[in-house]
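Read-outs throughout are calculated quantities, based only on the coordinates presented, and are distinct from any laboratory measurement. Bear in mind that the values here come from a model prediction, so they are computed numbers and not experimental data. Cβ atoms are built from the backbone, for glycine too; each structure is taken alone.
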Structure P
Amino acid sequence: MNEREQQLLREAAGDSGPRLCLRTGTRIDAGRWWRRSPVWLCVTDDELILLAAGRRRLLERIAIAECPGTHYNPATGELVVEPGEPLRLRRLKVAPSEALEILAHFKPAATPTSLTPQR
């Protein structure tokens, strides 16, 4: 992340730093002259943050609890945030290994009591 992207993340996340921060393969027009800006996906304790730095910056946040249908589409190579209606970007290009890492933050962790057989 460059300095402008880090500053944008600090504004969005506040004191709680991200647990995961990945540069996606998705690029948007954020007001740069000759190229598009990469979209960063950051996961905090309870939010998903999408950001891209530029003159027309992108900063979108959604609670992880609001998008339980989030999944990876292997045919397109995209992470699909569902339902995610408030987001401008709901499909983000990521590698399969990165998608697994992201989705691990969306699924509740298995507790030891849930792993024991019920009688």
Structure Q
Amino acid sequence: GETRDEMLERAAIISELPLTTVKFHQLQIVTNTVMAQQFREQPQKFNLFTLEEYIVFIVKFIEHLNPEIVIERFTGEVPPRFLATTAWGKLRADQVATMIEGELARQDTWQGKYYRAFRTPD
């Protein structure tokens, strides 16, 4: 898998694609799947975010994301009874979005703050 720094570098690539929207989704390991079995056998191979780490990561990522790209969601939801890990408890997607928005405000930052479009001279 990618390191978190490698994931952050993807903001520049995504920003230059002909996209109008993007959806973020944290890794969730669903019970009774091949991935759940792999996680049980080799958990060190999985780069799971704590909630706090995810919020910090998303804030950094969107600071570098083209501000013209609409973010449709920050997380996905699987009913807790189907999750092999429940590190985030029973938070809903809207609650996580509110926490991310709060962190953006606390840091006085925004989507695209560090965005630099790659442009070739005319």
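Observations on the model:
- Source structure (of P, Q) for helix-only ellipticity at 222 nm (-39500 (n - 2.57) for each DSSP H run of 4 or more, over all residues; to 500), computed value -12000: Q
- Among P, Q, structure where Kirkwood radius over Cα pairs in Å as derived comes to 15.2: P
- Relative contact order in percent (Cα under 8 Å, 6 or more apart) from the coordinates reads 37; which among P, Q: Q
- Between structures P, Q, the greatest calculated value of FRET efficiency 1/(1 + (r/R0)^6) of positions 8 and 96 (r between Cβ atoms, R0 = 30 Å, to 0.05) is seen in Q.
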